[in-house]
Structure P
Amino acid sequence: MRRSILLAGFIPVAFEVAMVYLPFGYSAATFLLFSFPRGLPATFLVSHALYQSVLQAALGSAAALAVGYPVGIILGLVGFRGSSFYKALVFLPFMLPSVVAVVGFTQAYGLRGPFSVFSNGLSGITAINAFYNAPLVALIVSSSLERVNPELVLAAKGLGVGGTTSILRVLLPFTKGGATVGALLSFTYSFLGFLVPLAIGGPSHYTMEVLIYLFLKLGEAPYAILLAMLQLFPLFGVTLIMLYLRGYSVSLGKLSSRVQLYTLKGWRSAAVCLVLALFLGYELYPLFSILRYSLFSPHLLGGFTLLLQASSQGRLQASLSRVVANSLVFSLLSTGITFGLSVSASHYVMIRGGTRWFYELTLILPLMFSPVTLGVALFLTYYGVAGSSLVWLVIVSAQSSVALPVSMRFLLEGLKRTPRELMFAARSLGAAPAEALFRVELPVNSQAISSAAVMAYAVSLGEFAATNIVYIPKFTTVPIAVYSLLEIRDLGAADALSLILVFLALIGYYLVFRTGSAH
């Protein structure tokens with residue numbers, strides 16, 4: 001039994017060491033000790049890229065918190081018919097790759113005109129970052145409120161504290177941890193922005209991620225590794241804070257224990273409906289623009305006609321069917337690997353509580369390594385060893401290592417809320433730790449399972465930066481093909497291929513949503 005527990009804890013750490021720590025350490029040692037760059041990159045170039053990374057992250061997290069926090073409060077406090085379906089709709093954009101958002105915002109707001117501020121420059125980057133991260137903030141905050149004991153509200157009302165005062169003094173303190181985690185995740189994802197600033201920001205808004213990628217493409221691997229090491233420092237503190245914070249998750253589906261805490265009437269009800277409608281419109285309008293241009297511009301199914309032409313002319317680097325199959329197979333494999341490793345790591349932490357802090361730190365630190373940094377390290381370490389036939393394995397491993405830290409944290413936080421009495425009862429009846437995990441803990445934590453699975457699937461399906469560095473043409477994925485079409489300004493074909501990517505996200509999202517619904 002002890003050996004199986006140790007093995008469960010060893011496998012996730014060994015995976016992260018092989019896919020993150022070892023490649024980065026090898027790349028740093030090889031190219032900095034034996035091929036140290038002659039001189040440093042232009043100070044202004046690096047300082048400007050670092051400034052843009054921090055600025056875009058700060059603005060993106062602030063916008064996501066400003067938009068998502070009020071919506072999360074509403075979803076957590078007010079019950080209404082169709083609330084679980086509404087949550088599913090608003091979380092859909094987080095499932096989509098960043099390239100879909102670039103295409104959607106470009107078509108929705110145009111490249112010129114009064115609304116082009118949402119699709120160009122720093123304001124466009126901030127708008128897309130908020131588009132992605134505001135739903136995550138909203139659902140983390142609402143999940144924090146859904147776990148509040150309704151008796152606290154009743155007790156407050158019994159003491160004469162009701163209405164707005166009870167919300168401010170009794171309930172909002174429960175959202176501080178969730179709001180902080182949402183803001184930190186938004187900061188991290190915005191700081192690691194690659195495709196969005198590359199596609200719509202222009203050289204004046206290039207981030208550290210873009211600069212690392214450009215140095216690698218120019219054959220200056222030592223410079224790329226040096227900048228990747230510099231980029232670790234701002235994210236180290238964020239990672240430690242996330243490790244310290246507890247009790248956050250994403251609740252997908254309907255909670256069987258959900259109690260409606262407040263009922264709104266009159267103008268308050270109208271105001272809440274307006275806020276929810278505006279938020280939903282902001283999240284879905286770019287997707288409707290993709291749908292409209294794919295199906296009806298310049299004629300019926302015009303976008304798909306252009307897509308088939310692009311496929312036949314080789315502009316996708318592989319056939320359309322192979323590109324779609326690559327994305328689906330890679331994302332499913334990566335999701336399976338990530339979820340299996342998350343279960344294994346969470347099980348070990350729950351059993352061996354004494355050493356879990358250092359263990360969790362080992363697994364969450366890869367969050368500091370950006371996808372571009374990871375792609376550079378994997379390319380320099382394994383590309384020559386794997387050979388062209390095994391590049392797909394490097395791609396799947398890269399996607400899994402990017403998704404594992406966040407997926408494991410969401411699953412672990414859910415498992416920690418399992419009543420200990422259930423586990424004691426299972427163990428007293430002779431159940432082994434693994435049997436108790438699969439027959440007691442996981443079945444009663446469908447919300448945690450859905451949180452971990454949706455994070456893994458979203459990251460895997462939309463992963464672009466690391467894949468873009470290590471792939472070869474026959475392993476082209478849909479996000480890479482869409483970006484290739486954007487580079488040649490074939491927006492019609494890009495719309496149609498983006499719609500296929502939305503459909504792939506919906507398939508996985510539907511299955512995850514059904515899992516997250518209470519039985």
Structure Q
Amino acid sequence: MRKILLILITFSIQLKLSAQEWETVAFMPMNFEVTQIHVADEQNIVVASEYYKLLQWKGEEWNTIGDFENGFAIPHFFYLDDDNIYATKNDYLNGNDENYNYIAHWNGSEWSNAHDLNVSKPINKIHVINHNEIYAVGEFTLPGYNWKPVAKYSDGNWSVVGIGDSQAGSYSTYSSLWVNNENDIYTTSGYSDAGVIRIKHWNGENWHVFYHYQLDEAERLSQPVPGENGSVYAFGYKVSTGESCITRWNGEFWEILGNIEEELNTHTSAFNSRIIFKYVSENEIYAVGGKLRDATTNKFKVAKWDGESWSELGNIDANSTISSLEIYNGYLYVSGSFTEAFDGMNRTLIKRYKIGETLEQFEVQATVNPEEAGSIVGNGTYLQGETVSLEAIANPNYIFENWTENDEIVSENEVYEFEINSNRNLVANFTYDLSVNDFDISNINFYPNPTKDILYFDNPNSIEFDVVIYDLNGKLILQKEMNSSKVSKLNISHLNKGNYLLNIISNGKIISSKKWIKN
């Protein structure tokens with residue numbers, strides 16, 4: 001990560017603060033809008049900014065995440081852990097086969113193209129279940145399908161969710177996506193130029209559109225979030241007045257939640273401005289956005305729905321729009337384009353407000369054995385009682401075997417899920433796939449073969465490499481870091497007689513794999 005500015009935040013978390021106070025968490029490096037915020041833990045926050053970049057805060061400073069930068073559109077990202085971040089890479093409004101938009105993946109050290117969606121039109125939103133199950137919506141289409149789909153990546157291919165269903169595609173631009181699992185997906189459907197944008201649901205068999213032509217109180221819907229007892233919440237506009245609102249599908253029609261204009265004294269100039277909300281329960285919803293501008297002070301508010309009415313949450317008095325929010329461990333975090341003075345200039349910032357119980361936090365630390373065999377998704381900090389999902393991903397020529405903790409097998413599934421109530425230290429174990437034929441893309445040769453005591457390695461390019469030896473059951477027998485000398489040697493006299501597999505690894509990649517006999 002490239003450090004762009006060191007900003008020391010000289011505040012301590014005061015757990016005894018009044019519940020009516022907003023805390024400043026961090027000031028941004030400059031004055032720009034934060035459009036998305038993810039709180040991994042109190043000392044680890046990732047944001048997307050209007051300058052098309054992704055930034056990460058680690059408690060004392062902001063850093064860019066690699067060299068990521070979009071050409072024209074604010075990125076939408078999905079965070080799994082620090083070594084697995086996915087983001088929409090939109091550089092083209094109208095691309096082609098050579099200049100295209102795609103989903104980028106950060107592996108902790110570099111960005112790459114994740115699974116080659118490669119579309120000419122922008123990708124607006126993504127949802128990542130794991131590295132082999134990704135969903136995307138936007139302005140793009142897929143080959144052989146003329147409508148804008150919910151695209152799904154699985155088993156090496158991109159496909160249309162529910163293809164063949166008349167409601168599978170949309171004429172209008174997709175910007176909303178909520179995925180619980182492959183059989184529980186919410187998004188928008190309709191024709192934007194006609195103002196008929198509704199919410200639809202995929203149940204694994206068909207798409208169902210929620211609407212009642214005569215009774216619906218809201219239209220032009222987006223941001224669907226499933227609630228309790230079959231309800232769905234969304235942002236929309238009142239059929240009667242065109243004012244923006246939060247609305248709920250009650251099983252029969254879309255009804256408006258309260259009267260934001262009266263209950264929050266909103267400014268008439270913001271009558272149809274956007275609202276962004278976070279659903280907790282039917283009696284606890286938080287909202288921000290341009291709509292929540294006070295008619296008297298012109299300041300922007302954070303609002304809470306309690307099941308009956310809207311009220312202001314604290315007194316944040318923001319001087320510009322609050323456009324992003326996140327809930328983590330009993331706090332509501334917000335950011336946007338509002339600023340406060342810091343270090344001689346006005347800067348955008350992140351604030352938080354205590355809304356619930358603070359839970360104990362635990363660490364999950366998982367490693368790979370052998371370390372070159374694969375990678376892990378899911379390391380990080382979790383709250384007590386939270387469900388952890390660890391995924392073991394095998395590199396080419398390796399096979400996942402099991403998860404162990406303290407040398408005890410705890411799972412033989414690549415995806416290991418558990419409820420966390422203590423710190424966990426796990427190992428993902430892999431074996432070498434012995435069905436793979438010998439190959440060699442290096443200039444390193446070893447000899448003699450067979451051999452009894454000493455193996456010699458010719459290394460004409462003087463590269464650094466490791467030698468990894470397995471038995472024919474795939475068990476790791478020996479791993480040795482070699483120097484970059486043009487000729488080096490390895491004592492193998494202590495090994496039992498038999499057949500082995502010898503891998504040469506450089507920069508984390510296998511560059512040679514050959515059978516070898518020990519006399």
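Summary of values
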| quantity | calculated |
| --- | --- |
| Parent structure of the calculated result -23500, given that helix-only ellipticity at 222 nm (-39500 (n - 2.57) for each DSSP H run of 4 or more, over all residues; to 500) is the read-out and P, Q the choices | P |
| Read-out FRET efficiency 1/(1 + (r/R0)^6) of positions 296 and 464 (r between Cβ atoms, R0 = 41 Å, to 0.05), computed value 0.90, structure in P, Q | P |
| Parent structure of the calculated result 0.95, given that FRET efficiency 1/(1 + (r/R0)^6) of positions 96 and 488 (r between Cβ atoms, R0 = 35 Å, to 0.05) is the read-out and P, Q the choices | P |
| Winner on relative contact order in percent (Cα under 8 Å, 6 or more apart) once structures P, Q are ranked, highest first | P |
| Test item: Rg and Dmax of the Cα atoms in Å calculated as 27.0, 89, pick one of P, Q | Q |
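Read-outs: derived from the displayed coordinates by stated rules, not from any lab. Owing to the predicted nature of the structure, the values given are computational and were not obtained by experimental measurement. Cβ atoms are built from the backbone, for glycine too; each structure is taken alone.
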